[in-house]
Structure 1
Amino acid sequence: MQPALLLLAAGMGSRYGGLKQLDAMGPSGQTMIDYAVIDAIRAGFGKIVFVIRKDFEAEFRETIGQRYEKRIAVEYAFQDLHDLPAGQSVPEGRTKPWGTAHAVRAARNVISEPFAVINADDFYGAEAYRQMAGHLRGIAGTEALSASMVGYVLKNTLSPHGTVNRGICRLDDGKLQAVEEFIAIGIDEDGTLRGEGRDGQRVKLDEDVIVSMNFWGFSPSLFEPLEEGFAQFLASRGSEMKSEYYLPTLVDQLIRDGQTECPVLRTDSPWFGVTYPEDKVRVVESIAKLTEQGVYEA
């Protein structure tokens, strides 16, 4: 059974100022999504599922989806603010969806095989797809709940144009134990890499620590505990206007409850993302170098 790749493409880039998913990054107008699909096909994924919003479905299908429908199975799922567990409702005044775990939940009716999850506007590198595809093929056919994560080195994920937020991982014997969110990570005036933790204090960080960049792998049995966890989240925080149910939060809960283990597939590859408009130049230059090296076609 070939694994599926779930691309989370429903969000707008608030700091970037536009729909990053359709922004040209490659020498012939390729988008980040194009490179994700290319790397996934090469790695042996058998299906692509795009999680998008219904309001830009036509543009997305024409610009992205139709390019690949003859090369790989393509499905669509729609993240909708009102797509909630039975008995739940959207609080008055809320306008934004419920986060990355909610986005994954949108694909529950089109995923029946082991699958990976990525942000559609990030560049993860071909090695990461190969590692994840191999791991997912190894769990095909099992009914047990399985989770895995590609881990990146913090220094390979920073932006020279501003601070970033990262989930810093605590590992034991190569398995994820916890993810702690740090915000405003960057080089301070004294040249030290620091980030702000949950207590609001700015602390020194190890540049070689492993971080999560939202590249996860799961068995399809994830959807049952996801539904339960989302319902519990809505019961406790659903009335908050900006609350979000994050995928790392779900995985962390599953690990703490003993429902699964989460091996970390470490990669030393650089991660490219466009957090700020100025990042685009760096991403374009990096992809151009990979094209010159023959990794991708021009």
Structure 2
Amino acid sequence: MTTTGNPLRELVAPGLATPALGAPNALTARVIEDMGFPAVYLTGAGVANTFLGVPDIGLVTLTELAQHVRTIADTVSIPLIVDADTGFGNALGVQRTVRLLEQAGASAIQIEDQESPKRCGHFDGQTVIDQAEMVQKIRMAVDTRRADFLLIARTDAINTLGFDQAVERAIAYHEAGADVIFVEGPTDHEQLAAIPRHLPGVPLVANMVEGGRTPLVDRTTLASLGFGVALFANVALQASVHGMQQALAKLRDSGDLKQTQDLVLPWAERQRLVRKPEFDKLEQRYSAGR
């Protein structure tokens, strides 16, 4: 997926509001692809929650993230966007991050201008690095990438420095070479609508987070505003946890697995999603007796 002619480049064009669905693991990515979505987003928060059982506070390492990228890239054929947090260090750290994640199969990575350790963009307490330092990290990423690999630059400055400085940073990051810009955390419809006006013709991400700082709007509205990507980073994760809680509550209270059947995925559908029939055919074709 990192060969010349990255299909993601067309998908992020302004005004498309292409849905990018968050996946914390390969099974979720399979479901996203199977449902017909055009792109998958490896969510840092999702990896932290599901892999480590911790909040999104910068505890996932680069090597742990790279292993998730390899697994998902080997599982799906749609473009894979990777949340790489702060890029794992200074400009030299970003160089290694780009190399590892590009080699692992990412179509794009997203880096942000928070100080390390980062915090979820919808938490309180973020701090950001100097704009000039982030610009240099972006330049390093651009100079390091070898294929048609997209760079998404995110600013979390709204919550700490205000909207105007966040927009100033967004413009600077695009001028430094970022292909796509992500202004995280607009707090009302006016701020959300203003971002594309300040960055005309630039591919932009809008992040729709249940319970977050940004008002929830539909894809049609985001497209009309000029956004290229509508990011739904944790819908699948939150829905799956909710489903687990419901099914397990029924099992806990009844002690009868049959009481959960309206809430659990049928056996046959589970096997179809993980492509067991395909593996069965391969096993038969290449068995030692043939």
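Taking distance in nm of label points 7 Å out along Cα→Cβ at positions 81 and 225 from the coordinates of each of 1, 2, which one would give 3.1?
1
Taking helix-only ellipticity at 222 nm (-39500 (n - 2.57) for each DSSP H run of 4 or more, over all residues; to 500) from the coordinates of each of 1, 2, which one would give -13000?
2
For relative contact order in percent (Cα under 8 Å, 6 or more apart), which of 1, 2 scores largest?
If we compare relative contact order in percent (Cα under 8 Å, 6 or more apart) over 1, 2, the biggest value is for 1.
Consider the structures 1, 2: one of them gives 0.50 for FRET efficiency 1/(1 + (r/R0)^6) of positions 113 and 153 (r between Cβ atoms, R0 = 30 Å, to 0.05) as calculated from the coordinates. Say which.
It traces back to 1.
Where does the value 1.00 come from, among 1, 2, when FRET efficiency 1/(1 + (r/R0)^6) of positions 49 and 233 (r between Cβ atoms, R0 = 25 Å, to 0.05) is the thing being computed?
Structure 2 accounts for this read-out.
All of the numbers you see were taken from the coordinates with simple rules; none came from a lab. The structure presented is a predicted model; accordingly, all values stated were derived computationally and were not measured. Cβ atoms are built from the backbone, for glycine too; each structure is taken alone.
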